[in-house]
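Below: a set of structures, written as structure tokens.
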Structure I
Amino acid sequence: MSDNEYRVEYHEELDEIRASVVRLGALTTEMVSRGTDALLSKDLSGAQTLIDSDDELDELTVEIEEHVFRLLALQAPMATDLRFLLCSLKMASQLERSADLMVNTCKAARRLYDVEWDPRIRGLISSMSDEARKLTGRAIDAYVDGDAALANALDDMDSRLDDLHVDYIEAIFTSHQVSSLDLRHAVQLALIGRYYERIGDHAVNMGERVSFMVTGWLPEHTGAARIDMRRRRESSEIDD
């Protein structure tokens with residue numbers, strides 16, 4: 001195999017990894033929608049189907065990880081390619097965790113099957129689901145397009161989901177105080193809200209990694225740079 005053919009094959013493998021991450025992202029966003037539908041409609045069969053389908057996402061995640069590790073070991077990528085592979089690895093992990101959170105939501109749906117919820121709680125669950133799905137989708141868009149601006153904006157976009165989560169917790173407290181919603185069920189509902197909020201956090205984390213992929217800079221680098229500057233300044237003062 002010539003050097004040119006070797007490089008073509010290498011870049012084809014990079015494209016395969018990108019396509020696999022995009023597929024994992026599509027499956028994850030679909031799980032958010034399907035899991036919410038099963039929860040709100042009290043569809044136990046649908047909830048179980050989604051729980052069972054998580055194996056497919058786990059398998060795809062492992063495939064992505066193994067593919068990345070193989071390229072890291074055999075190709076010793078540098079600079080942009082190295083950051084792309086590290087970002088893909090992080091994306092797969094964050095997406096798999098988001099899918100697991102929807103599995104947890106479906107398991108909670110089984111515990112809440114015979115519970116009547118306040119319409120406001122149902123509406124807020126639907127809104128949180130929409131925001132979580134949008135944030136995950138935008139993180140994938142930023143990854144595919146190498147869009148650092150969109151990636152960095154995800155943190156601000158997540159504030160909408162955070163606000164909904166606060167309203168949701170307040171609605172649960174109100175329902176517990178004025179209706180028949182008992183504490184055990186209130187706790188289950190609160191956990192569901194936390195699951196959606198965490199999906200938003202995972203999207204923000206993915207955005208940070210996409211920004212690193214494009215710019216080579218992480219938020220942690222800013223803090224590290226400040227510490228280094230402070231130490232240099234203190235050292236200079238001592239020398240003086």
Structure II
Amino acid sequence: MTVQITEILRRSDQGFTKPFICRADDGNIYFVKGNSAGRQSQVYEWIAGHLALKINLPIAPFSLVDIPEELIQTNPLYLQDLGAGLAFGSQKQMITELTYSGINQVDDDLQKSVLAFDWWIKNEDRTLTESGGNPNLFWDPDKEKLVVIDHNLAFDDNFSIDKFKELHVFNRQNNQLFNNHANASKYAEKYKRVLNSWSEICDSLPKEWYYLDSEMNDLANIDLDKIYKILERCTEDSFWNSP
């Protein structure tokens with residue numbers, strides 16, 4: 001499903017890509033990642049988001065969003081970083097970022113699920129220690145619910161085992177994942193089943209995202225084979241020991 005952007009409210013001052021905050025015709029507010037986020041970022045968000053959905057992680061609702069050219073023309077210099085056409089939109093959640101003191105409120109099994117998922121997709125961008133960090137997680141105290149966001153830095157070629165285990169927001173579950181054969185096997189088997197949907201996920205990517213220009217002449221650096229090889233690690237005996 002694609003939603004139409006009807007109003008561009010402002011640009012966020014947070015996040016690596018500083019997404020634009022927009023209103024859509026479904027009545028929701030979205031954080032929209034367009035031109036400045038880069039095609040690779042959009043593809044990573046889309047693929048990781050669908051993988052998360054298939055293993056029932058509580059990811060923030062997301063959608064393809066269509067930005068009309070006439071909205072960009074209202075301020076073309078400022079809005080060139082957004083751009084017209086199809087972009088990635090994550091629905092804004094009226095909740096607060098998870099704090100270090102709030103980690104214990106998250107169920108241990110869900111902590112392990114997020115930790116394992118980030119290991120699978122090579123996502124180091126979920127850090128939180130007593131000294132601070134960037135968890136890319138939100139907590140709804142009324143519903144006692146975790147909300148997962150941001151996967152634009154997943155599938156990282158420079159993924160570090162040591163940094164991941166030291167800095168991940170849920171690293172207190174390291175022993176229960178990396179040194180517990182039953183838990184590790186459970187997640188690996190789940191990921192193997194999800195891989196059966198790889199073609200379906202890839203087919204849902206907008207064709208425009210394979211190109212840098214609206215005329216679709218200049219190919220973007222999108223390597224789906226590389227992403228699949230990263231995900232395919234779950235079929236190997238060494239999955240939990242090497243990046």
Structure III
Amino acid sequence: MAVAEGTLTRPQVKICGLTRADEALACAELGADAVGCVFYPRSPRHVSEEQARAVFRSLPTTVCRVGVFVDEPFSKIMQKIERCELKAVQLHGRESPELVDELRQAGILVIKAIFVNGTPSLGMIGSFTASAYLVECAGGALPGGNALAWDWSAAVGVSARQPVILAGGLNPDNISRAIGEALPDAVDVSSGVESSPGRKDIEKVKRLLEAVAFTDCPRKPRSIFR
């Protein structure tokens with residue numbers, strides 16, 4: 001799927017690591033553009049297919065349903081896409097360019113994670129043909145942002161050329177600064193709006209979305225989640 005150019009006035013917002021349908025719906029009603037469920041067994045936010053279906057069925061059709069995977073084969077990813085009615089996949093491991101191509105040829109919106117201090121690195125981005133790239137630092141115990149803030153300006157070189165989703169250490173208090181430094185098309189937030197792993201603090205979600213709405217964007221963001 002192609003990414004539309006210059007159709008937004010603010011970066012889109014993906015709230016990730018949802019485990020409950022009521023919290024997912026609350027995020028959508030507050031204005032989240034995408035909601036993610038994590039299918040990585042080692043994650044504290046890991047969900048079963050049944051949980052994911054409940055989360056995604058609670059959402060209006062305007063909210064993008066994203067499944068997060070780490071080093072899973074094409075067949076298993078496609079199984080989750082079909083059973084959970086996913087609109088996009090986020091590949092957060094060392095997946096091959098060939099897997100990205102295969103999923104895109106199947107008509108899936110593919111987000112590939114690229115790491116400032118990990119593999120695949122920023123310098124490897126040209127190997128992939130993803131719909132968009134999630135850029136974060138890496139370096140923690142798990143393949144996610146691990147709630148670690150980092151030098152978000154390191155992503156600006158990528159966002160000038162490719163559709164970028166910024167992640168890692170984002171919360172309501174620093175989101176405006178992070179957007180100003182990285183100029184992303186979207187932001188991805190999980191632990192920064194939680195009361196505990198997998199449980200979203202809806203007041204924090206509200207504050208985050210309000211902060212994004214009032215952040216000046218020097219460059220018009222591309223539309224990733226449609």
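FYI, it's all coordinate maths here, none of it is from the lab. As the structure is a computational prediction, the values presented were derived from the model and not from experiment. Cβ atoms are built from the backbone, for glycine too; each structure is taken alone.
Miscellaneous remarks
- Highest-scoring label, criterion being Rg/Rh (Cα atoms, Kirkwood Rh), among I, II, III: I
- Largest in FRET efficiency 1/(1 + (r/R0)^6) of positions 155 and 179 (r between Cβ atoms, R0 = 25 Å, to 0.05) among the labelled structures I, II, III is structure III.
- P(r) over Cα pairs in 5 Å bins from 0, in percent, for residues 115-194 alone derived as 3, 15, 24, 18, 12, 10, 8, 6, 3, 1 - corresponding label from I, II, III: I
- Calculating distance in nm of label points 7 Å out along Cα→Cβ at positions 131 and 211 for structures I, II, III picks out II as the one with the greatest value.
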